[in-house]
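Structures follow.
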Structure I
Amino acid sequence: MSANNDTIGKTITVTVLLCVICSVVVSAAAVLLKPQQEANKLLDKRTNILAAAGLLDPSKSVDESFEQITTKVVDLETGKYTDAVDPQTYDARKAAKDPQLSEALPRDKDIASIKRQANYQTVYLVEKEGKIEKVILPVHGYGLWSTLYGFLALEGDLNTVVGLGFYSHAETPGLGGEVDNPIWKAQWPGKKVYDEGSTAPVLGLVKGKVDPSSPNAEHQIDGLAGATLTSNGVTRLIEFWMGENGYAPFLANLKAGGV
């Protein structure tokens with residue numbers, strides 16, 4: 001007569017073996033797929049940069065289109081380029097969690113609710129014959145439920161918006177999630193970040209619809225219906241990143257040719 005296989009010891013042994021085998025399979029898959037995951041991550045990032053700048057070309061690959069873009073790193077304190085980190089590998093999101101590469105923002109300065117700000121930011125330039133045609137700037141800030149991460153692209157005058165796009169957020173679909181709506185995003189091109197002669201950003205969302213006859217219409221975007229907190233979050237992230245604690249010193253240096 002065969003021995004009883006339904007013993008506690010054998011059940012535990014089978015369970016442990018199954019867990020070990022599954023762990024090995026998952027770990028091996030993670031290691032083997034990591035290069036492809038990193039490649040897909042880079043492709044997605046480049047796609048979003050090109051989209052914000054209006055440079056996506058269906059006739060070319062993303063990598064081919066990206067060849068026209070120069071990547072640099074800016075020291076936000078000085079507003080000048082730095083070689084302290086490699087622009088090809090530097091990750092500002094990770095740096096913001098490192099006390100050695102970031103600083104905690106006091107509440108009165110942290111209008112975008114990001115808590116910590118990386119000391120350096122990667123910027124993307126489109127240049128032709130030595131002149132800047134477009135600048136693409138990473139921006140982020142808190143909405144209702146999440147931090148919105150995106151890119152704001154400016155024309156060579158460093159004031160006129162080319163486009164804005166968010167690549168990561170968890171806002172409510174149909175409400176705050178309308179930041180992804182192409183119709184809403186189509187309002188951004190041509191808007192002005194600053195008043196003439198000023199370095200204080202005035203671009204932002206309004207409650208309801210923009211009145212085209214308003215003298216401030218060139219600085220205004222329709223608010224997101226039913227999503228006041230997300231709308232406020234977008235306005236504040238623009239105000240923060242385009243202000244003195246963000247890219248304003250860099251843009252001033254860029255205009256003066258002193259970067």
Structure II
Amino acid sequence: MAREIATFDGLVLMRKDYRERDMLVKLLTDTYGKHMFFIRGARKRGFRLAAAILPFTSGRYTGSISEEGLSFINSAQEYRQFQSISQDIQLNAYATYILNLIDVAFPDGQAIPKWYQQAQWALKLIDDGFDPEIITNINEIQLLTVFGVAPYWESCVVCQRTDLPFDYSEKYGGLLCQQHWQLDPYRFHASQRAIYFLRQFSIVDLPKLHSIQLKPATKKELRRIIDQIYRDTVGVSLKSKKFIDHMADWDQILKPD
């Protein structure tokens with residue numbers, strides 16, 4: 001089994017207890033993609049790498065990378081935890097969902113430097129106070145291509161016109177202009193504002209995102225549209241997404257009269 005000793009940047013995706021004192025920690029790395037690391041003694045009090053393997057922690061690690069099976073971490077430096085995310089249950093939920101989506105979208109061991117950077121920026125923006133729902137929507141839309149769904153957002157899929165109102169059609173895999181709405185009676189009947197943001201989300205570069213605010217009604221509509229695309233076309237259902245859905249119910253229950 002080939003092993004390589006390397007130093008790499010990584011982001012903690014998940015971790016779980018293993019045996020009595022050990023732990024399995026999955027990292028998304030800048031060079032080697034996703035890898036599961038065996039951390040011996042990680043659950044012992046005073047473990048020297050405890051802070052470096054906390055959830056939502058990013059750092060530079062040195063360890064043994066295995067092409068198959070478990071890898072190992074020997075040391076860590078320059079690591080930091082996204083503090084706001086780790087201390088806020090709502091931010092935590094959205095960040096977890098984004099990382100879960102990336103985790104299921106790619107096989108372990110596949111180098112995905114673009115999505116390593118995307119994950120880092122997504123968590124940074126959420127940690128810095130950007131609307132976590134919007135950051136999540138952007139990642140959901142941009143991951144559709146990875147999941148084998150590539151909605152055509154540029155123009156009408158039939159005539160390529162860009163000067164008429166649009167709607168989204170699952171049947172045609174993209175936008176239909178008003179002239180061709182009759183081709184799909186099951187089109188989404190989305191507002192033009194929602195369509196505008198879906199198109200923008202498909203191309204926005206997170207490092208260049210300075211500010212964005214959406215009305216609650218628009219955010220609710222975007223949630224409905226994206227949920228339907230994922231349910232009907234992608235077929236991915238994650239516990240972290242269900243938790244976010246339940247949080248919306250909490251807001252209604254806890255809302256003062």
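Numbers for the structure displayed
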| item | result |
| --- | --- |
| Highest-scoring label, criterion being mean count of other Cβ atoms within 10 Å over residues 46-53, among I, II | I |
| Volume of the Cα convex hull per residue in Å³ from the coordinates reads 158; which among I, II | II |
| Identity of the structure behind 3.0 (criterion: distance in nm of label points 7 Å out along Cα→Cβ at positions 102 and 126, calculated), options I, II | I |
| Structures I, II, by FRET efficiency 1/(1 + (r/R0)^6) of positions 38 and 78 (r between Cβ atoms, R0 = 25 Å, to 0.05): label with the highest value | II |
| Winner on FRET efficiency 1/(1 + (r/R0)^6) of positions 22 and 246 (r between Cβ atoms, R0 = 41 Å, to 0.05) once structures I, II are ranked, highest first | II |
| Source structure (of I, II) for distance in nm of label points 7 Å out along Cα→Cβ at positions 158 and 182, computed value 3.3 | I |
| Label whose coordinates, when distance in nm of label points 7 Å out along Cα→Cβ at positions 94 and 142 is calculated, return 1.5 (choices I, II) | II |
| Distance in nm of label points 7 Å out along Cα→Cβ at positions 14 and 222 derived as 6.1 - corresponding label from I, II | I |
| If Kirkwood radius over Cα pairs in Å, for residues 150-213 alone is computed and equals 13.1, the structure in I, II | I |
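Rule-based calculations on the coordinates, nothing more; no lab input. A quick note: this is a predicted structure, and the numbers were derived from the prediction, not measured. Cβ atoms are built from the backbone, for glycine too; each structure is taken alone.
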